Each structure stands twice: as C-alpha cells, then as structure tokens.
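Down below are the structures I want you to see.
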Structure I
Amino acid sequence: MKKLLCVAGFLVLAAGLPLWGYDTSPATIQVVPEAIWAAATGGGTWVTEVQITNFGASAASIQVYFDTGTSGAPINLPGTIPSMNSVKYANILATIDSADPSATVYYGKAGGLWVLCTSAQNIQVHAQTVNANFGKTFPGLNLVSGNSALQGRPMIIQGLIRNASYRTSVGVYNVDVSVTYTLRFTIYNSAYAVVGSYFEKTVNPYTQISFNPFVQAGVTSGDYDNCWLYIEAITGSTGYGPVFYGSLANNYTNDTYALMAKQYGAGGTAAPAPPGRY
C-alpha cells in the first residue's frame with residue numbers, strides 16, 4: 001500500500017515533465033545505473049557517493065528506490081534541497097539504510113538507483129563509486145530513448161580494452177516494472193571484425209547486472225584494444241528499455257574509467273514513461 005500511494009501521488013507530478021526530449025538536461029527523475037556498498041575483493045569497501053543539485057525555483061524533496069532484482073521500497077531522503085543548492089551523500093546506500101524504517105540491510109549489495117524529485121523541481125544527479133583512492137563516475141540518466149535500448153534502437157559502448165594493463169566491465173539496469181529484455185552483445189575491433197562471438201543476456205525488471213564482455217564473448221587471452229560493443233534488444237519492444245554503463249579498470253593500480261553508452265542510430269526522441277512509479 002505504501003508504494004501504491006507513493007506512485008499515485010507522483011502521477012500528477014510526472015504528467016507535466018518538461019524535458020523528456022533531452023538526454024542530459026535537469027529533469028524531475030534520473031536514474032543511476034549502479035550503486036554499491038560492499039567489501040572490495042582486494043581490501044577496503046566500495047561505496048557510491050551521490051551529488052544532487054536542485055535547479056528548480058523552490059526547494060526539492062527527494063525520494064529514492066534501490067532495485068536489486070525486485071522493486072525497492074520508496075525511501076524519502078532527509079530534509080530538502082534549496083533552489084540552486086547541492087547535497088552530497090558520501091555513501092548513498094548507508095543513507096538509505098538509515099532512512100529506511102524496515103529491517104532491510106543495504107550493506108553487501110549492488111543495484112540500480114532511482115532518484116525522484118517529488119516536489120516537481122528539476123534536478124541533476126552525479127554518482128561516484130569509490131574505494132580509498134580508486135573510483136569511477138556515473139552521470140544520472142534521464143528517462144529518454146537516447147539513454148536506453150529497445151528492439152530497433154540499439155546502443156554502443158566504445159573504448160573496450162582487454163590486455164595486461166586493462167580489463168573491461170559492462171553493466172545493465174532494467175528500470176521497467178514488467179518488461180523482461182533479451183539483449184545481444186557483440187564486440188567489434190577497429191576493422192569492424194567480430195571479437196570472439198556474440199552473447200545474450202536476459203534482464204528481468206528492476207534488475208542490475210554487470211560482467212566482463214570479453215569473457216562472455218569467449219575471449220580469455222590475447223590483447224584487444226580500440227574495440228566497441230554493439231547492444232541490441234532481441235525481445236522487448238515496449239516500455240522504456242534498459243540503460244547501460246561501462247568501465248575500464250587498470251590491472252596494476254585498479255584505477256577505473258567510465259565508458260558511456262550511446263545511441264547507435266539517431267535516438268534522442270522521447271521514450272514512453274515506464275509504468276509502476278508514475
């Protein structure tokens with residue numbers, strides 16, 4: 001009932017979203033494709049920092065959902081953000097953990113994060129996942145077609161590397177409430193030749209997954225640079241579509257670098273509103 005009431009109330013606010021057609025403008029809703037609070041394999045703890053800036057004319061009230069395969073409960077972040085002010089959370093999942101009245105444990109988890117301004121102000125969200133001196137960045141993504149894939153609307157991620165110095169990871173976050181997507185991934189080299197073989201992933205609603213694309217393509221040895229990833233939806237022609245991100249990690253220092261997903265074709269037009277939270 002709690003979630004149903006929250007969704008019903010937000011329907012009114014979302015009806016007049018003014019910036020659906022822009023990929024990077026401030027918006028009432030943005031998603032972060034990965035948020036984590038977990039021990040790192042090599043020691044330390046990975047946490048996701050989140051900065052939220054309110055570009056609206058009045059104070060912004062913020063609500064978040066953290067999805068790990070099922071829909072997270074709506075959590076209201078404490079306080080409000082005055083107009084043209086920013087708030088930074090050093091560990092967003094720890095903040096959610098403190099604000100969640102249930103017994104849900106957020107430590108040891110990774111998933112996708114919705115950030116909603118329930119007071120209908122336009123916000124920008126920036127995320128940075130860090131462990132001591134290591135980290136990677138993610139922008140908050142608007143719910144527009146330029147940031148997602150559907151059948152007939154493929155995406156690409158450039159900058160893939162596999163060698164002694166670097167490893168690549170790719171992530172997917174399905175923000176839809178009921179649509180399951182089968183996605184096909186193909187790595188191409190600089191001469192447009194397929195590296196390894198294509199592979200497919202099925203991503204259920206509210207699910208976030210990550211993987212090494214070279215390993216999934218059957219490439220576990222050799223040096224590969226100047227590659228790019230082609231992503232197409234094999235099933236799933238309705239709904240919003242999953243969002244994507246990529247990352248390079250240095251094998252010696254563990255420094256990481258963000259790889260951005262972009263449209264293969266024209267893209268950029270308004271996508272249908274995903275059901276369930278509007």
Structure II
Amino acid sequence: MEPMKCCVWKLCLILLSTTVVAQKKITTQSINESITYATVDRPGDLYIVTASGQIQKFDKDGKVTSVYKNNPAPTQFDPRDGSRLFAYFRSDQHFAFLNPSFDVTSSNKLDAAVAIDPWLMCVSGDHNFWVLDAADISLKKIDAATGTVTVDAKISEKPVDDISSYVHLREYQGFVFLLHKKKGVLIFSGLGRLLKVVGENDLSHFNFLGEELYFQTGNTLNFFNLFTAETREMPLKQTGQFVLLTDERLFIIQKNSIDFFEISP
C-alpha cells in the first residue's frame with residue numbers, strides 16, 4: 001500500500017474508534033459527605049454511597065428521590081434494575097435486598113459453610129450469588145435455593161496475592177467481572193475461568209452500557225465490547241472520581257459533588 005493511502009487508512013480507523021458526544025451540563029449537586037462509590041441502575045437513575053453508609057438515589061435530572069441510612073456502609077452495592085437492590089456488608093457478612101424506597105425486604109447472613117472468609121459478594125441472575133473467598137482467593141458460585149457451591153475456581157496465580165487488591169465484583173451478561181487495583185478488570189466465564197484482563201492499574205471503577213464494559217482513564221471513557229472485543233473511546237470534558245454513562249446522561253462524581261450532563265451524538 002502506498003504511504004499516503006496507508007496514513008489515510010490508519011486515520012480512518014482512529015476516527016471510527018473515537019465517539020464524540022455532546023456533553024451539556026444541566027446541574028450540579030453538592031454532597032455534605034465524602035462519596036465512596038457510585039453506580040447507575042438499568043433505567044438510568046444514579047446512586048451514591050457515602051462514607052457514613054448513606055445511599056442516595058437521584059433521577060436523571062439531579063433530584064434526590066430516596067435516601068437510605070446505615071452504618072457501616074455496604075461493601076458492595078448493586079441497584080440492578082432499580083426494583084430489587086442488593087447490598088453486601090463484609091463487617092458481619094450479611095447481605096440484604098431493598099425495594100426502590102430503600103426498605104429492606106430481606107436480610108440474611110452468609111453461611112460460613114460456603115465461604116470461609118467472604119471478601120466480596122454479588123448477585124448471579126435473580127437468585128444465586130458469587131463470592132470472592134479470601135481464604136484461598138477463589139470465586140465461588142452459590143445456589144441460594146440449596147445453599148450449595150456450584151462453582152469453585154481458584155483465581156490467584158500467586159499465593160501471596162493481597163486480597164485487598166480486589167475491590168469490586170459483579171456479574172453481567174453471563175460473565176463475572178472482578179476489579180483488581182494493580183491489574184485492571186478481570187473477566188471470567190460463568191464457570192470461573194479467566195478469559196481476559198481489560199484496562200490498567202489504578203482503575204477506581206467500571207460499569208456497563210448495553211454490550212459494552214466501560215471505564216475511565218484520564219479524560220477518556222474507554223469501551224470494550226463483551227462479545228466482539230471491539231474497543232472505542234469517548235473524550236470527556238472533565239474527569240471525576242467516578243464517571244457513569246446512560247443512554248441520556250453522563251454523571252461525573254467528585255468527592256463532594258455530582259455534575260449531571262445531558263448527552264447527544
């Protein structure tokens with residue numbers, strides 16, 4: 001291929017992998033406490049968790065619609081589809097489900113027979129669970145109906161791997177995702193087999209939009225398609241401690257504030 005044509009082709013590839021989205025700020029909300037975690041549910045509402053254990057829910061326009069208070073803060077929180085919210089508390093190894101108004105609908109202690117030292121826990125489907133067991137650094141899938149372990153997969157390549165490096169666990173689209181401070185996002189199959197590592201060290205969070213996993217690096221939102229392995233990037237007007245995206249909104253969360261952006265192609 002001629003040098004000029006080759007350069008043009010490479011430029012086209014770069015342009016195709018970069019998504020430019022208009023980002024118009026619509027409001028900013030100040031938070032009195034430090035924000036330790038943030039996520040969105042499938043309908044597009046935003047949730048933040050504060051250091052004191054408070055969970056606040058915002059609609060897409062920045063209005064607070066529900067508040068939950070608990071001490072300590074949940075170790076893991078997943079609003080899922082917004083109708084049945086999940087929270088796991090490592091301090092006493094119990095998990096709870098909440099309704100959209102943050103009323104606790106069920107609360108259970110995790111049985112020590114299925115995991116010796118539960119570090120992280122998330123929902124699998126509607127009724128089962130994944131647990132990261134710090135005792136042997138393994139992923140265990142638990143059948144909630146029978147209380148039995150159906151998958152037990154050791155994930156650490158090094159016996160001395162520090163369990164505190166694993167900070168977030170979630171199932172999505174049949175895959176299991178585990179955030180490691182020094183490695184990035186570890187992607188496992190439904191049988192606990194490591195498939196791929198995406199991202200880089202020092203990632204603070206990740207989330208999903210449709211078939212894509214996304215995470216922030218610098219002033220860029222990076223996307224990885226779970227089924228085609230295609231990647232793309234979206235430039236950001238500003239960075240944040242957490243950056244979350246829905247079909248209609250971009251939320252940029254700092255330590256004590258949230259910026260709400262309306263987005264359009």
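Structure above, values below:
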| read-out | value |
| --- | --- |
| Origin of the value 4.3, where distance in nm of label points 7 Å out along Cα→Cβ at positions 151 and 223 was derived from one of I, II | I |
| Structure with the greatest value (metric FRET efficiency 1/(1 + (r/R0)^6) of positions 95 and 143 (r between Cβ atoms, R0 = 25 Å, to 0.05), set I, II) | II |
| Answer label among I, II for the case where distance in nm of label points 7 Å out along Cα→Cβ at positions 39 and 55, calculated from the coordinates, equals 4.1 | I |
| Among I, II, structure where Cα Rg over 2.2 N^0.38 Å as derived comes to 0.99 | I |
| Answer label among I, II for the case where Kirkwood radius over Cα pairs in Å, for residues 191-238 alone, calculated from the coordinates, equals 11.6 | II |
| Which of I, II leads on relative contact order in percent (Cα under 8 Å, 6 or more apart), largest value | I |
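Each reported figure results from applying straightforward, stated rules to the coordinates on display, with no laboratory input. Quick caveat: nothing in here was measured; it's all calculated off a predicted structure. Cβ atoms are built from the backbone, for glycine too; each structure is taken alone.
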